[in-house]
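Read the figures in this text as sums done on the coordinates, not as results from a lab. All values reported here derive from a predicted model rather than from experimental measurement. Cβ atoms are built from the backbone, for glycine too; each structure is taken alone.
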Structure P
Amino acid sequence: MKKIFGFTRSENAAHVDTSNKKRKAAFTLAEVLITLGIIGVVAALTMPTLIAKHQKQVFVNRVKQTYSIVSNAMISAVAEYGEPNTWDAFANFDATDPNYNQNHQEHMKNIATKYFKPYLKVIGEGQENFQYYMVLSNGVTLSFYPNGDFNEDETEFAQTEVFIIGSLNNNSSYFLDESRDYSRRDFLMSFNVSSTDYRLKFFNTDEGKTRNEYKNDGQYGCNKDVPKNKRLYCGSMLFYDNWQLKDDYPW
């Protein structure tokens, strides 16, 4: 016998058997698979909502940012060249001229490159149809498109306004092309070239229209009954609602 710290212990003390101790708890494969399945179902239910929310926020932020960028560019152009009614932006076009489309292109190119490009961060540009387009550093494509009126026999077109169509998906097609979506990816701004009011605006926002008119206009209203490529008032309604997508916005 040996004494250890005052206690007597036999050399041949029995070995302690630990085989009966409880094993640590662990998940079975079935339990793991069930848990993963539940997580997958929850993710499948919540991801579309989260993705849609993110897409909405990106759209709103990009529209608001671009409107500010282009507005500031226009203010700079006015400071250097005077009000748009003094620019070489107003023009009459002979609709019977074989170069009618090309004349529009050149005119839009002059407006875009002379009065806007110097004050913008442009990473790409080109021409398509009547318009001239530029790609901004924030990823938005701006298309400059002429708007105005034909005379009675439609032989002459007088340009009185410039449409500036913003696109989040690099769309530079005709502004009413079926590929356009003015409730999710595109927005329409404009300015009058023959007026002393040089503010950049959204579609018809200077005509005192109410929100209800923006929403329910039968031709260009911001509602689900109007084709996406004709919801021109969606940008106007977004601006009216102080950059918020209300519950009745046709996302």
Structure Q
Amino acid sequence: MIKLIASDLDGTLLLNGAKMPNPEVYDLITELKKNGIHFIAASGRQYASMQRLFEPIKDEISYITENGSLCIHNGAVTKRAVMDRELGLRIMEDIRRRDNCHILLSCENTYYVESEFLLHHMQDTVLSDVILVPSVSDIQEPFLKLAVYDEVTTSDNAEYFFQKYSSEITVATSGNVWVDFILPDANKGTALQSFAEYFHVKPEECMAFGDQQNDIEMLQFAGESYAMESAAPNVSVYAKHTTDSVEKVLRNLLKNSI
């Protein structure tokens, strides 16, 4: 029996550029919880942004944020991972030398950016808390995650950064315009595992949904896993099933749980 569900957001629960979930999602999650099935939102997004997405039920679910670097349940951090600062600074300098690239630095309470373009995108589209600074390299807070926004040559930059840094840190695409730098032991899979241990749930009692490279470890961990039909190349090979709708699967799960 499934007891934990973890779903990616952008490109998975939020399809076709949707800014908010289908309102039906809130009802499904509420009904699943009544039947002993707990929902976890899993994303590269920050906690504040994710809470805004799930406002009607924000206190009823758990959160895997920053691609697994920060896990939160009942408002408390259950898992935290911090990037080596020297490595982060090296990556930042490299990003600045690449065309069309914008740096996003994730810290525990906010994002930091250097460009007004990314400031407005993160505020208006991703609904995030974000601060514009002259240089993110000057931020003294612990680094949770680094990301590159590039709507022009994402695949080229993903390959470049993978070749250069994959021996030191996980490099993965996230959505259609992002390349994320994630600590090897701080991905969505290890985050879901930590929640499974927290709730005393076995891997086979977990279900996961995803569409990008940063979802692969989570799909591998869960006993029941779904890649979206629109997933990035090769992601579906790590999932047991494919679907065009998370809601459809949740409806069927709820029907079989009652």
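Figure out for me which of the structures P, Q the number 1.8 belongs to, where distance in nm of label points 7 Å out along Cα→Cβ at positions 121 and 169 was derived from the coordinates.
On the way: P: 2.5; Q: 1.8.
So the calculation was done on Q.
Given that relative contact order in percent (Cα under 8 Å, 6 or more apart), derived from a single structure, equals 14, which label among P, Q identifies that structure?
On the way: P: 14; Q: 19.
Derived from the structure labelled P.
Say we calculate distance in nm of label points 7 Å out along Cα→Cβ at positions 97 and 193 for every structure; which of P, Q gives the highest result? Don't jump to the answer; show the numbers that get you there.
Details: P: 1.2; Q: 3.4.
When distance in nm of label points 7 Å out along Cα→Cβ at positions 97 and 193 is computed for each of P, Q, structure Q gives the biggest number.
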> 51 is what came out when percent of Cα pairs over 22 Å apart was calculated for one structure; which of P, Q is it?
Replying inline: Q
> Which structure, out of P, Q, was helix-only ellipticity at 222 nm (-39500 (n - 2.57) for each DSSP H run of 4 or more, over all residues; to 500) calculated from, if the result is -8500?
Replying inline: Q
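Given 37, 19, 11 as the derived value for semi-axes √(5λ) of the Cα gyration tensor in Å, for residues 41-136 alone, which of the supplied structures P, Q does it correspond to?
Working: P: 37, 19, 11; Q: 26, 17, 9.
Derived from P, not from the others.
Could you figure out which one of P, Q the value 1.5 for distance in nm of label points 7 Å out along Cα→Cβ at positions 81 and 225 was computed from?
Numbers: P: 4.2; Q: 1.5.
The correct label is Q.
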> From which structure (P, Q) was FRET efficiency 1/(1 + (r/R0)^6) of positions 49 and 217 (r between Cβ atoms, R0 = 35 Å, to 0.05) calculated, if the value obtained is 0.95?
Replying inline: Q
>> Matching task: 1.10 is the computed value of Cα Rg over 2.2 N^0.38 Å, for residues 105-184 alone. Pick the structure from P, Q.
In response: Q
